[in-house]
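Some structures are shown below for you to check.
What follows draws every value from the coordinates through simple rules; no lab data is involved. In this text, all values refer to a predicted model and were calculated from it rather than measured experimentally. Cβ atoms are built from the backbone, for glycine too; each structure is taken alone.
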Structure 1
Amino acid sequence: MLIIGIGNPSRGDDALGTLAIERLAALDLPDTELLTDFQLQIEHALDLVGRREVVFIDAAASGPEPFAFEPLDPAQNTGPLTHALPPAAVLAAYRHVSTTPPPAAFVLAVRGYEFGLGVTPSDTAIENLDAALQMLATRIMADTGRSLPNARPA
């Protein structure tokens, strides 16, 4: 599995995607590769080659709290995420550069509130991130037949 965290650490809750990758790295999840970037680029389509599954993690400026976890279709608009190139566009680009079917893809949109330059992530957004990562880590461990330690991603 590939997990791509998207976000700018200098823009408050926009950092949620990059914070997610830092916290997931500390868990040493099996069969999981982690990648982070400020923005998605068309070139990220190449990161999907040979993958069974990909999860895009980004802050959401609106939508369900604490998070939404939805399957992704290349033709779909992923809604009010905080970056210009949506994950669906990366998945669509993959279809143009690969002869194999795209991996199963999901968007984990973590609700954020404060996106100002130079502000720190809000407490509520961090709580939302904790809930989102607990769900994702539990899902990954269940797929491998293991259980998640009681420790919360820190």
Structure 2
Amino acid sequence: MSAIWFDSNDVGDSFEFGEVHVTENEILEFAKKYDPQPFHVDEVQARNSIYEGLIASGWHTISMCMRLIVDNMLIPDSGCLGSPGADNVMWSQPVRPGDILKVKAELLEKIPSKSKPDRGFWVIKFIAFNQNNEDVMNMTIKIYLRKR
């Protein structure tokens, strides 16, 4: 994928990113450090939970997807200036060891900056799917971009 700038794409354009393979070790490492709930860190307790097995933290899922986004869309020579945040974050299915995630995105809106004519915002919907093409996470992000 080529570098993105405010004016490099049109509303309605879609993007696809690579894959990430989810491992049990990564689930445990992330959760032990950042989200140590029993169904993320303890296989026995996870089996006895409503999830019936170990699952990744939603924040870990977002982090894995963000890596794909950065590597494939926000590459170093892009016009990206950061993001003020995400809206409507949803985790629709648990992510489990062995899952393979892929991310798709759609450019929903372009908002020129009122105060800085050389930049603006993209509003993008990101959806992560597992190997069964089930939606596991979706969110809408605003990205601040320079114009070319």
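Numerical summary
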read-out: Read-out distance in nm of label points 7 Å out along Cα→Cβ at positions 31 and 47, computed value 2.1, structure in 1, 2; value: 1
read-out: Identity of the structure behind -9500 (criterion: helix-only ellipticity at 222 nm (-39500 (n - 2.57) for each DSSP H run of 4 or more, over all residues; to 500), calculated), options 1, 2; value: 1
read-out: Answer label among 1, 2 for the case where semi-axes √(5λ) of the Cα gyration tensor in Å, calculated from the coordinates, equals 33, 14, 13; value: 2
read-out: Structures 1, 2, by mean count of other Cβ atoms within 10 Å over residues 7-14: label with the highest value; value: 1
read-out: Value 0.90, calculated as FRET efficiency 1/(1 + (r/R0)^6) of positions 55 and 111 (r between Cβ atoms, R0 = 25 Å, to 0.05), assigned to which of 1, 2; value: 1
